[in-house]
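Listed next: structures, encoded as structure tokens.
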Structure 1
Amino acid sequence: MGAGMFELRKDPITGWWVAVVVDRQFDRERFARAARHVGDGGMCANCAEPGEGARIRTLKRNAFHVVGTEREARELEQELPQVSMDSVGESGAWQTVIAPRGHHASLAEEEPGIVVAMLGRVREAILAARAGGATDYLQAVQNWGAQAGALTNHLCLDLYDLPQIPHRVGEELGGAARYVIREGECPYCALVREETARGDRVVFEDAAGVAFAPFASRSPFELWIVPRRHAADFARATDADLTSAAEMLQKTLRLLGLLDGPPYNLVLHTAPLRERVDTTYHWHWEIHPRLREIAGLELGTGLPVNPVSPEDAVAELLAAGGTRAGGAES
């Protein structure tokens, strides 16, 4: 049994605490977990979807039925026979942005033009949800590998049009606003400046953005991709922004893939649909590899436990890739 000194680190934006193990020597074998394909019997529903190129497929309209607390849900059940489903809070949708037929490779290996087109569809979906005025947040995610919750081997980005702002994003919104009041600048812009200055948590940077492991990483090899240009809303991203984002996503995921091609969840954090947070928020991507199981300390306390320090994680990735931040060969 190896050593395990927990270093409590505080997220500078949300104020949440994380326990990072900082004195255990990195053991690659503990995190050698390749993404598994989904058993679909060779039948891909996304390949059968009509249309060409990257496109949006609607899986379920009115995907969310708001019932509230258990007591409110029981009261609602008593009312259902007398009311229509439309009157009890059904809203939103579950959609997916799918790559062209036959594209079952990872996002890192995909043709750049297709990735840009898929990000353009995400931008389009956010604009449509905002115009609809019925929901509060559109969440874009990619689940890669069966262990990460993927339901298909087809390259896609799932879209969840939610009737509420997710808790994590809400904490970021509030924390970022407080940071701006206290420090006079966007915390994500500050992170980009500070992380590039110190360098030991940066895996890649270019003129458009920075990919780094956050100081209070909640899971091993967690990575953020933050654009240098301040912007709160992904829906306002320019075509040049989409091209830059696609390039950074592919380069960062390609580097992460050197760790045996792990399963991961890719998550877009962007502005809510019905709030203007231009000054305080900053859209960004988060990558969470699925390399371990949740244990009792986390379940009992709600405290995330990261068995690999972000500094060690970045050193391992850069050593595996033979690169330094910025892409130069070592």
Structure 2
Amino acid sequence: MWFFKKKAEEQKPEAVVVQAPAAVVTPETKEAEKASWLDRLKQGLEKSSSKLTTGISDIFTKRKLDDATLDELQDLLITSDIGVATAAKLTENLRRTRFGKDVSGDEIRAALAADIAELLLPAQKAIDIDGHKPFVILVSGVNGAGKTTTIGKLAAHYVAEGKTVMLAAGDTFRAAAVEQLQVWARRAGASFVRKEDGADAAALAYEAMEKAKADNIDILMIDTAGRLQNKANLMEELSKVARVISKKDASAPHAGLLVIDATVGQNAVSQVELFKQAVPITGLVVTKLDGTAKGGVLVSLVERFGIPVHAVGVGEGIGDLRPFTAIEFAAGLMDVEAAALMTAKADNT
């Protein structure tokens, strides 16, 4: 299953609820879908993998693995946004297993991919929605990260799994965000809740929870503001939304997703730190991997925060956001085949 671990009428100032038509999402066969996704993931990571592939090939052209090559490799990994701590750990593993040996760039990339996959495997977790109805997902992230689009894509997949979904437009100060979310709700076959422009986001969240419960909705996804011009005000607003949700249901929000734009590179680290201060963050969605050579930042985030990555995005299409899988991501990042990755891992043990 996709992201699961297991299987209106305007009334101001009351919330406006729009019931969308039935979903029109038709899943492809599993094999064709997987092959198509792997191709898109590999293409999406091309900018990141190209930088690493070229750099590694330049370093390991008829050279032994010695202190000089390890230093060069570590610098390359750091400049590819994999992070200082992670780069040191990866190069140390190579020192332990291959120091003094003649190695090729292909061998190094396969070995790095295997180690990265092992590092990322604990982060490969689905969202477990069992036990709560409605299951409340609070979604945060800076404006421009792809937050609203991510919510819409998630909703489409949830509906395709047979779940009833409601989207709540909690970014009440951006009319464009509200309208965009409403379009996604219609496209996905989800219900939609909004209030008038500039309304209190916490009040919207409270009313959405009441409506979702009354309508027997399976999943309620609440969008939030992402303005960073005034961090203090934004964080207070987010904290208020979370507090109000908890007052309505002490166990909620049941998931807190933070949407990260991969193109920001190491700035993603400070974003995670900032949002964690305001709302509970239980998992990440990393978007726009197709538009950057900084895809290694996902590795850095997992290493630093130990937080699950539920999904990655490599395009604007509804099928371009998929569950995160460590082996596929590591293989795509280092431009190796998954089979070669597993062979390299066996050689390291």
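Rule-based calculations on the coordinates, nothing more; no lab input. Just so you know, these numbers come straight off a predicted model, no measurement behind them. Cβ atoms are built from the backbone, for glycine too; each structure is taken alone.
Using helix-only ellipticity at 222 nm (-39500 (n - 2.57) for each DSSP H run of 4 or more, over all residues; to 500) as the calculated read-out, with -9500 as its value, let me know the right label among 1, 2. Going through each structure in turn, the value belongs to 1. 1, 2: which one has distance in nm of label points 7 Å out along Cα→Cβ at positions 42 and 194, as calculated, at 5.5? It traces back to 1.
Look at distance in nm of label points 7 Å out along Cα→Cβ at positions 66 and 202 for each of 1, 2: the largest one is in 2. Looking across 1, 2, the calculation of mean projected area of the Cα convex hull in nm² that yields 17.2 traces back to 2.
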